[in-house]
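What follows is calculated from the coordinates using simple rules that are stated; it is not laboratory data. Since the model is a prediction, treat every value here as computed from it, not as a measurement. Cβ atoms are built from the backbone, for glycine too; each structure is taken alone.
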Structure 1
Amino acid sequence: MSTSWTQQDIPDQRGRTAVITGANTGLGFETARMLAERGASVVLAVRNVEKGRQAAARISGDVTVQALDLTSLESVRSAAAELRATHPRIDLLINNAGVMHTPRQTTADGFELQFGTNHLGHFALTGLLLDRLLPVPGSRVVTVSSTGHRIQAAIHFDDLQWERSYSRVGAYGQAKLANLMFTYELQRRLAQHGTTIAVAAHPGVANTELARSIPAAIRGPLNLLAPLLTQKPEMGALPTLRAATDPAVIGGQYYGPGGRREIRGYPELVSSSPESHDQATQQRLWTVSEELTGVTFPLT
């Protein structure tokens, strides 16, 4: 008898509302599709509303689209206000959207693009929506990290925005490490409330549009090897879905593919780097994130 966790293991989601960032393509789309098929009311929170509508039309179930540009705190605040107005309760907030290995760019607020999008945008969105989750039994915040959190990864408090020098890989590693540190610190703060939990996941190496910013000289050979090194988006979405729906999940856990080096495979409980568990750094990152975004969480 197989013990692999698959789409068939997703419990009935009727009556639950899920907000998923970056849900018009790739992992986010597959996450939204599978949750909707299990009965959830799903909100595709996306930068391009037209692409979001096209994605929604391909999903069977209760699916709506919300404009959200994580590179703009003004957009994050506007989206949160609209979601609060239309959704008195949220069961799942899935922080999925992200960019990877981009040339150095800045967000509308002057943050380095990868750190601003992958971490700060989601930090702000979570803080602004959290009071819609806190009263809901079984509610969860799931944040998507990456095995990249181990590669050239540190929180560079002396140069968070990479203004002195820039590394595509290092900036991505910092952002994905921040995703995990945010999850662990959020869980510690949520623990006293007894309802909402924070969980992290990573997709392994999934064949999605996320790799579009990798330099062409590298991307070409990678495309040739993709069938051997990657898994399809529907498989890459399973760790997120398990983190979001498996009744056995507890706060502060991290799920990823169970295969060799967590590249491919069915979702299992995995471990993250020793650096990700440094509580002093987690707390310092939290404080800095509050200062940069102007968002504080409704938690004592």
Structure 2
Amino acid sequence: MDNARTRWASLEVEDWTPTRETLHMWLQIVGKIRMAGSPFVNHWWHVTLALTARGLGTGPIPIDGRILDIEFDFIDHQLTLRTSDGRLERFALQPMTVAEFYRRTFAALAALDVEVRIHPAPNEVDPAIPFADDVEHRSYEPAQVHAFWTQLIQADRVLRQLRAEYRGKASPVHLFWGALDLATTRFSGRPAPVHPGGAANCPDRVMVEGYCDELSSAGFWPGGGREGAFYAYAYPEPDGYREVAVPDGAFYDHQLQEFILPFETVRQAEDPDALALEFLRVTAAAAARLGTWPPVERTRAGSGRD
């Protein structure tokens, strides 16, 4: 098997559900710290986490004239907290309750003389157990978390390519810790109908702001299908969008109201990158074409793609 295929790790959703659900809550805690310390950016882009060479991180958070940076290290399995005055705190990522992770994280912040307040309960999950009370989620399997991170590395690469091919307004490739998905979003430049909201344990104003402009979004979600899935959707969804022809193995999920391409289908393909990109490009082009988006210079010089 060539290197291009072996980079795509197999990770059964059912096998790592306990660890994924625990990690999800830990990521929400750190994501909320970033949100509390960062100025607001449209569509909630200031709350997200980003892929790093060792795991997932906040990037720079301005705190009291300093910079705070928090990183989940999925190689040595540590949470590392750094400040721009040269101070550092870390602790091991290992089986522990969400309540214990919450306590340790804020103890590390206190040791760095960082004061920050967050809403101490998760969003977009039900039930939303307050972090300090969550002794239910406690699993951490390092090999599973590392495999998840390698999935993100592959997804990040193809999503970055998709984003690079569009000259209009587009989000970075970033991880939203609410639903735990890695995503990038294109915008037509026109306002969208008011979103109805309805996400679990999440104020409607969050979805209203996130979807205030007409968009086409794509990403990778580790909780769908057998091994996770790439997805694509448009808001508002134009007529005929769900009937668009997509690559073999992909399909429109009427319950989720989005196109799905199972991760295992990509992983087993002769050229995984080519299949994932074909899916992402076809669905993005259909959203713009069927939604009659205003003309923009959609391609980088030399890319040769819409």
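Key figures
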item	result
If FRET efficiency 1/(1 + (r/R0)^6) of positions 72 and 288 (r between Cβ atoms, R0 = 30 Å, to 0.05) is computed and equals 0.95, the structure in 1, 2	1
Entry that produces 2.4 once distance in nm of label points 7 Å out along Cα→Cβ at positions 8 and 240 is calculated, selected from 1, 2	1
Structure (1, 2) behind the derived value -11500 of helix-only ellipticity at 222 nm (-39500 (n - 2.57) for each DSSP H run of 4 or more, over all residues; to 500)	1
For Cα extents along the principal axes in Å computed as 54, 46, 39, the structure of 1, 2 it came from	2
Among 1, 2, which structure scores highest (criterion: mean count of other Cβ atoms within 10 Å over residues 120-127)	1
